[in-house]
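What follows is a group of structures, each given as structure tokens.
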Structure P
């Protein structure tokens, strides 16, 4: 009897100590939680069009090309052949390369624009078709995408032109390649008056590669780019059928140019402002009234995953500062520095912003099944504001807090060489959860206070949500 009393006392003492320790641990853990974003919880959504496909998580963009895709005019048909499969896995928009005739004709990737109205129908610069195909094939691709409720974004180069003829330029007292009066379309004719230097000013924010630098304060340029009903923007939108725009090298001119384009043309827009400074990215996005590629996130992911310090993911990024104007990416046609790409894709496809998949990552280099799984998770589970629960060199755990009845998720990134386990607080109480990646076979039940232990495999990730 005396022994039994001692056991009961010891048990009660141990239980009290365990409960007290648990409370202390929970209090300490809760102090480390960082509420990253503060808004109503709605996920990023594309501007509404009759071709929009919406999901709780907001959709995924496919960059539908890479640098030096095969020449020969077959690319539009290649992309068209992918539309059904991309639509089935949850892609809601595609981004195409510059679609009109450039200086190098059939061999150009389009970033040296010559005739903004030649989509592969005029015999100039050595070819009729562009590198990617004919106007008819482009229209067929866009129609196919729209039939699957996929929006199509055009890559637009507004900073510079290339391929003009020599003319005497009184502003430079020399001959310059600024005569674009013989473009075969007969539209948007340009001379030295339309480039820098001219009678308005000597230069704008930046020039590129020595190409003639467009002056967006010249009335002829403004008219043909965004004001005229038959100008570039409205023709691309109303005749060709583009739903949005990716603007190249926006560092080269004032954000007011994009602001004016968006005000007159509309549609989705994202600018390539190549800078890792979040203040600068946010300033540009707000000034241009446009989305911007989250280069801050890109460089932070490289430093975190390849530099083996996931604490860096606590630092500021565009998606944290302004999630509804941030377009996230792991690589693109210009840059590819992140080696641990699947960790990076698990990051952007579970976090806020509008995530981009790179064509070669999806179709050639990485595991398509795993990317499809992440796209599904993003579209169906990645909802609500973001809270960072835990970080160290090897581990990163964050929670999407859910929205409008959608439970959200918890993502656990593990950059070490061994399995990791950790107790974390959730928004789910007395609820069974599971890892929707299949990387863990646990089916834990959260405690009455929402706490639960989860795990993540080495050099990989797990993504948890309510088992429903």
Structure Q
């Protein structure tokens, strides 16, 4: 389930002050009628390939596939058998068909799944409804997936029906993806990628895997090379619905050697399993608390658990990110240190390019506020290509605006103007309206103004 997180808010964590959290703004759906689909913005998909060892990927698949997000065990392997047809219904946003068809094409080519879109009977139904209606039923969810129902109304009529228990499903026959009708193009696309993938394959989300959309840190926004490999394994002919975890575990090494020969020779230490519930609760508290102080306290709790456990992986990096992200203005130096440490961890783990780019965006904002324009250029240089390859318009446009501000201050106004123009389409894709783009530009401009006026 993709959660409604807003990790790109509060751009700066400079020692003098933090930027304000931007309010949620209504999305102008008319903007989706412009030519700003992910295909037109980013060109052919270029996902990063899976970087983990096959031994680790086998463990990942078992934990993703045989456990629910709640922690409950799933006793048997399940999937669709035969062709999978997808139908869109409800208040369908203008670019939903374009984004769905692009994702389906990727699933056919990269994961080898026999999947297509239809206007008739379908195994996977994607229903678009207003976010307010969705969150009245499932609080905090940006989108979610359910088994054995065909409509949101059917779910609302019997939300506790045993038919909705994924742990009881063996052969999948029907799945409903509930997605927001009034979201930005990027939010809609993100929901389609994660929830349709989970309708087809593993259902769990794991913070310890940085190179997947099935991670509630939400750094990855479009299906990755790792995700496509997992789906290709999930639909390998050697596997059958109803198999136990042990039966699947015995087959995975052979399947992965065949499908991912490059991962066979990698020797990386296996991640510890599972993640303690106390750490996940602390992370969710940090992301869900209404006040910065409470979020910071929860983030420090998560960081303490990660440090005591001796982790050196995504979980420690994300704990550091949250500690920096929610640090009060009086602890700006601590925030900077936490972000630098998080970036260093992501730089040394498989598939860490995209999460590291998010750290570099926050560090670039700090550098801009501190007047370190050359550092802004270096950080955005590092981060823009991963942002583009992961097709994250919100992140890419923010990096471009930060870079433009530094360029303008370095006496390169024409380059700055070009970057601002180029950022607009990515920003509308990611933030949803011209007004939101202007607000983001104003936030970044305020970092420069604060420095130039000596504010602190």
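Values quoted throughout were computed directly from the atomic coordinates according to the rules given, and no laboratory measurement underlies them. A quick note: this is a predicted structure, and the numbers were derived from the prediction, not measured. Cβ atoms are built from the backbone, for glycine too; each structure is taken alone.
A few notes on this one:
- Origin of the derived value 0.60 (FRET efficiency 1/(1 + (r/R0)^6) of positions 53 and 357 (r between Cβ atoms, R0 = 25 Å, to 0.05); candidates P, Q): Q
- Test item: distance in nm of label points 7 Å out along Cα→Cβ at positions 77 and 293 calculated as 3.0, pick one of P, Q: P
- Top of P, Q by relative contact order in percent (Cα under 8 Å, 6 or more apart), largest first: Q
- For -7500 (helix-only ellipticity at 222 nm (-39500 (n - 2.57) for each DSSP H run of 4 or more, over all residues; to 500), calculated) the corresponding structure among P, Q: P
- Test item: Cα extents along the principal axes in Å calculated as 66, 49, 40, pick one of P, Q: Q
- With distance in nm of label points 7 Å out along Cα→Cβ at positions 69 and 397 computed over the structures P, Q, the top value is the one for P, the highest of the group.
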